[in-house]
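In the part that follows, the structures are each spelled out as structure tokens.
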Structure 1
Amino acid sequence: MLYVSTMSRILIIVGLTIAGIGFLWPWLSRLGLGRLPGDIVIQRGNFSFYAPIATCLLASLVLSLVFWLLNR
């Protein structure tokens, strides 16, 4: 039963985090994330491909640091 309680708490926290990011998106978009060097953008005619490699690496690093600090 402890596992279900922990899992539901994690899902609530993740949902609130996503909602918070969505609410703050107009201000967060001004930081320049998504246009970092290393993000691949290909635009040809009516086709566009976007691979945010550097942005994903930065987000992974920040989230890893946050989770590491929470587990200490």
Structure 2
Amino acid sequence: MPRLPAISAKAAIKALDQFGFKVYRQTGSHIHLWNEERNQVVTVPNHLELAKGTLISIMKQAKLERKDFIAALKE
């Protein structure tokens, strides 16, 4: 299983955008992304560096495999 890199919220949002998630609102320091096809919401905290556990939680919310998410980060 590939290691998770240390990334910012901005990089995570950019990667999620490739899977059809679009920013639709922000509440405080949390950015909510919506995928209309999947009818699904993912919440990303707006931090300069996301913790590994937070990244794992984001991937679970988005129902993405770790390898797919990491590949989207590299694009």
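General observations
- Once distance in nm of label points 7 Å out along Cα→Cβ at positions 28 and 44 is evaluated on every structure in 1, 2, the highest one turns out to be 1.
- Ranking 1, 2 by relative contact order in percent (Cα under 8 Å, 6 or more apart), the structure that comes out highest: 2
- Each of structures 1, 2 was scored by mean count of other Cβ atoms within 10 Å over residues 20-27; the highest score is held by 2.
- Computed over structures 1, 2, distance in nm of label points 7 Å out along Cα→Cβ at positions 36 and 52 reaches its largest value in 2.
- Label whose coordinates, when helix-only ellipticity at 222 nm (-39500 (n - 2.57) for each DSSP H run of 4 or more, over all residues; to 500) is calculated, return -11000 (choices 1, 2): 2
- With log10 I(q)/I(0) by the Debye sum over Cα atoms at q = 0.11, 0.24 Å⁻¹ derived as -0.45, -1.18, matching label from 1, 2: 1
Rule-based calculations on the coordinates, nothing more; no lab input. Please read all numbers here as calculations on a predicted model, not as lab measurements. Cβ atoms are built from the backbone, for glycine too; each structure is taken alone.
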